[in-house]
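A.B. asks: Several structures are given next for inspection.
No value in this document is a laboratory result; all are computed from the given coordinates. Please read all numbers here as calculations on a predicted model, not as lab measurements. Cβ atoms are built from the backbone, for glycine too; each structure is taken alone.
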Structure 1
Amino acid sequence: MSGFRQARDAMVEHQIAARGVKDESVLQAMRQVPRENFVAPGYEDAAYEDRALPIDEGQTISQPYVVALMIAAVELKPRDRVLEVGAGSGYAAAVMSRIAGAVYAIERRASLAEAAAARLARLDYGNIHIRTGDGTTGWSEEAPFDAILVSAGGPVVPQLLKDQLQISGRLVIPVGSGTGPQHLMKITRTTAETFEEKDLGKVMFVPLVGEGGWPDDSPR
């Protein structure tokens, strides 16, 4: 067993399962995906520490516990079609792809999207589709989705993302100030016109920029 594999198993046991994430499909997916391949060069040995780490373009990969918490909250099933907004290095998409049937990931920075697509292809994650664009408007050509996960914090829940949920579909998104703590919200579509909301607690994410989020130059 490699050192990275041992560190990965320890991460799942001590950082994730011990803190309340019990969904076995999520725990198993986190054991399978090599996080050291998704961090910036030079940070591989820190890949399984309980913290966010740098990737390119001044962005970060979220701490493992937060990734697991969010994926558990959207309650993925094997045939689900899931949309991720804010693909970053592709790590969360890779984890979700071990559970769901297909993952569609949007990243607004072209260099990150291209690097993530190349990385996922090299690692043979064949059920992930990545494109560059404004994730706050969703991916209408592939909608509706069983689950949507937003990896950045917006001022509100974008209506276009809610509209792209299946009935009974789940959306998890940080909402609040772009510079202070946000609240991780779970939105469940109960009918064509109604949604239930649940507050999952405080988190801190980079700002969600786009038509349904923050403008690039807005105060936050």
Structure 2
Amino acid sequence: MPLFGKRKSGARGEPADSAAASLEPLLFGDLPLDQWPPHSSPPEVEPWASFIRAREALAAGDQARAIAEWRQVAMQTGLESRHVLQAWTFLRAAGVVPDSDTAKSTLAVVVVVPVGGGHDTLAGYADGSVRYLNHSGAAAVIDDGPPEIAAANAELIGSGEALVQLIGPWDQPALPPVPSGTTRLIVLTPSGPHFGQGAYEDLHADPMGGPVLDAALRLLNLVVAATTG
């Protein structure tokens, strides 16, 4: 039962040079140090400047200074969730773990659903932004959506807050690929990504997985309506 693919047909996979393929690596805030920030980032603009100083400090052997820069980003209020996630990725790699009050804070919920021979991905962030990647290669980006999208996104984040209390974080540097035909629910937190996966029907029947899928579908319908006119 495809959850996200009802409005698209004919595409079996995501083209390598598509908008969706370009955005996918940026969804999770887990890029390696040599890729974040991009070397084209403006060095005088925050939080890019903090990330650049941290990378330079680490290259010079000053891990303490790098950690201080990443902590500054991680603790900054009003920042994009993806920046905060990226700062925590680097902090965990340096051996810094969040305290218990911070560890399971839900910064994003990502839902990946099989459609045809590929997957559709919907990501909602605590900062209110939304990303939708269609298996055809198309993508929708919403950074400041209308109230109804904001409300639906908040509902998705709330469903993730309940789910994350029941599962532990993934402790490897990167998430494994999503198997073909598998639905995956991911909650991104300072302590790392928490995820569960399985057949769509099984996850939807689960008392905790079902609300996440239902919230994702409501948000998706609003995103598609807002971006296709």
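A.B. asks: For helix-only ellipticity at 222 nm (-39500 (n - 2.57) for each DSSP H run of 4 or more, over all residues; to 500), the calculated result is -6500, so let me know which of 1, 2 that is.
C.D. replies: That value comes from structure 1.
A.B. asks: Can you say which of 1, 2 returns 27 when percent of Cα pairs over 29 Å apart is computed?
C.D. replies: Structure 2 accounts for this read-out.
A.B. asks: Distance in nm of label points 7 Å out along Cα→Cβ at positions 51 and 147 was computed and gave 3.4; which structure, 1, 2, did it come from?
C.D. replies: Only one of 1, 2 returns 3.4 for distance in nm of label points 7 Å out along Cα→Cβ at positions 51 and 147, namely 2.
A.B. asks: Out of 1, 2, which structure matches 0.6 when distance in nm of label points 7 Å out along Cα→Cβ at positions 35 and 91 is calculated?
C.D. replies: 1
A.B. asks: A value of 21, 16, 9 was derived for semi-axes √(5λ) of the Cα gyration tensor in Å, for residues 43-114 alone; which structure in 1, 2 was it taken from?
C.D. replies: Source structure: 1.
A.B. asks: Here distance in nm of label points 7 Å out along Cα→Cβ at positions 75 and 171 was calculated and came to 2.7; which of the structures 1, 2 was it taken from?
C.D. replies: Structure of origin is 2.
A.B. asks: So FRET efficiency 1/(1 + (r/R0)^6) of positions 59 and 163 (r between Cβ atoms, R0 = 35 Å, to 0.05), computed for just one structure, reads 0.80; which one of 1, 2 is that?
C.D. replies: Source structure: 1.
A.B. asks: Let me ask something else. 14 is what came out when relative contact order in percent (Cα under 8 Å, 6 or more apart) was calculated for one structure; which of 1, 2 is it?
C.D. replies: Derived from the structure labelled 1.
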